[in-house]
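Listed after this line are the structures, all set down as structure tokens.
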Structure P
Amino acid sequence: MKKILMVVPAIDIRIVKFAEVFSSKNYAITIVTDKKYTSTYQERLNKINNLKVIVIYKKDYIPTQIIFDPYRFLIYKKIFREEYEFIYSRDAYISYVVLKLSKKKDNVYVDIADDLLSVANQTNSISKKLYNFIINTKKVEKFVITNAGKVMFVCHAAKTHFLKRHNLDRENTYIVSNAPFFHKQIIKESVYIGSEIKILYTGTIDKGIRDFETILSTDSYLTNKIIVDCYVFNHDKSQYVKEIKEKASFLKNIEINFNAPVKNLNYKNLLAEYQIGIIPHARNEVTDFTIPNKIYDYWENNMLIISSDNPSIVGELNELKQILFYEGENPVSLAGILNDLNNKNFSITTFTSENSFLQEAKNIF
């Protein structure tokens, strides 16, 4: 049985789906991850045959930027002694180390799913800005995109963005979106929104990335009551969430509730309780060239989707009938959509078997 290696910062749903693709092609899989993984994806991982997971750092953090960490090099060098059909690598920092240690760079397939340079530029932390300057993230990113055997992006807008940033025009670049693993036919053709407007948000909340300020600012423009239920990682520890809660307590027409995220086993049941999901992204380089997993989760569960008009989302998904786009960071635009929801039917787009994650990834490997 042929062996493949996956070197990643953490195991998220995208990594699980790639592992499932590799398993469907009968590879023996070793995943090397910086961060210990939670039970969220344990059920799906348990179903993957010939899978081994190696966790580098036992503490609950992701030091992916420590690319010259001697301990990382020792672990990688030991693992790289074995022969692999190919190596899947996620993010520029880790991929830089993988490429430096690999004898066959053509066998390293890099997944640029995160814009680490834009994230670094967005931070207010002086120490992180200094680290970014010393490491030279832009140079690292260019080295990775230039030297990898194949490079994957989450959407066409991201591909254009990264190649233009480094003035590159290379072959063997691919799009693997965060689409559902399988697409399925949906019988239901419309969703009815009644008089009570309850909206779901799931995921993370970071200042300057998830734009909850615009949601709060719609309050004075709303003609009806809106409830936003958020299921957020580390919601009880986030200073930004505390700020949102405090501001929301003074509002008349918006109620925002924060809850811990549900386990993967209960996620479908949570989605079934809502008819509307929201993607409130800020407008900047961090968010303009990516597509969040949750938008496909909403879509797959027949939900109406309200989304900011980031180029990547508009460019890839503007044909979906059930996505209502508002002008990012414009509360008047968002309020206009929210005020028009009451007692209406909205059409939805049915799934086809084309362009699923499984098919997109199989075309590469």
Structure Q
Amino acid sequence: MERISTHQFLMLGAGVTLGTTFLPVGTVVTSLAGRDGWMAVIPAFLFGLPFGLMVLSLAERYPQKNLIQITEQVLGKWIGKIFGILVCVIAAYFGGMIVGQGIDMFSRSILPVTPRWVFIFAGLPLILMMVYAGLEVLARFSEIVFPILVLALVGTALLSIPRFEPGELFPFLENGFKPVLYGVVEIIPWPMEFILFLGGLLEFLPTSQQEIKQMRIKLGYIFLLVGFIDMLITLVEIWVFGPTETARQTYGLLTLGKMIEISRTISGIESIFMMFWMGASIIKISAFYFLAWWGVQSVFKVKRWVAHALIIPIFMVVSWTSVRGADILIAIVQADRYLILPLALVWILLLWGVSTWKQRKQRQSSNGC
């Protein structure tokens, strides 16, 4: 079985966690916390850290198994299958929605007259090629795309400095801490997307004690790095547009790209953002496709082509029927809030708690003997 290195774990984890969040983050947090929305970003991403550590501790106890297989061993076969089916359906549905979001963005910005079916039949083969190539190829793709994406986003922040309005950021906490807490709660599901993917990734991770220790540290790097990047983008949008206009934007970063000029020679670089977003979306969609695929194989014990035959129609139907414009962003936020977050919270807390209780019980029994 192919395994990824700890560095690939860092790059893949950061790529999946960042995903497409850098586009809507400013809109989401400023609509709730106003000019203080940027303060909500890093705490929300750090919320995923203890859950990631729980998942890695389960991987240490039950090596070379994914979270569905561990659930069947700890909680029982049928409970494991129930969680596995939920993971398959939610991962396929959410991945299809991300495909639909990509179709909407391309059709609204650079390819307005292209039919939706063209995007679907052009995009899904890319995802299937990535899946067939294997997880290590996706990890190497992340090693290339993620650093370029970070440089592009930091460069955008620097090129936006001439348009900054410093007064838009002050005063701090004008409405107190409560709006900031609302912003934190709203984007808490974002790091939990990676936590679910990590559950399927376990059997492909290194198993030595030294490497598991390194992955625990790198897990913190993932959430801090992605949180800092999204916070930076939020700050830039607030500085340029102000909190009221930032909250009204569907994708403020694309609007910002239209405003940037380089030496009065290059302007309107939003199409470049679309290229970078496409790379990030491929990582995220592939991750959820992998998660659904692993789930189908773990639950139903079917062949690879059968798993693909079950997942591909869901991706196609969801992406074809998905809503457009600001509604697709709202639909994704609701899927995060009502599907991703509850599943991750209940599943991981229950599994880790029961596993820890059983482990302590076994120790007490052995000590008693």
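None of the figures in this text is laboratory data; all of them are computed from the coordinates on show. None of these values were measured; they are calculated from a predicted model. Cβ atoms are built from the backbone, for glycine too; each structure is taken alone.
Here helix-only ellipticity at 222 nm (-39500 (n - 2.57) for each DSSP H run of 4 or more, over all residues; to 500) has been calculated and equals -10000, so which of P, Q was it run on?
Checking each candidate, the match is P.
Of the structures labelled P, Q, one was used to calculate FRET efficiency 1/(1 + (r/R0)^6) of positions 130 and 242 (r between Cβ atoms, R0 = 41 Å, to 0.05), giving 0.55. Name it.
Q
Rank structures P, Q by distance in nm of label points 7 Å out along Cα→Cβ at positions 114 and 194 and report only the one at the top, that is, the highest.
P
If relative contact order in percent (Cα under 8 Å, 6 or more apart) is computed to be 17, which of P, Q is the source?
Traced to structure P.
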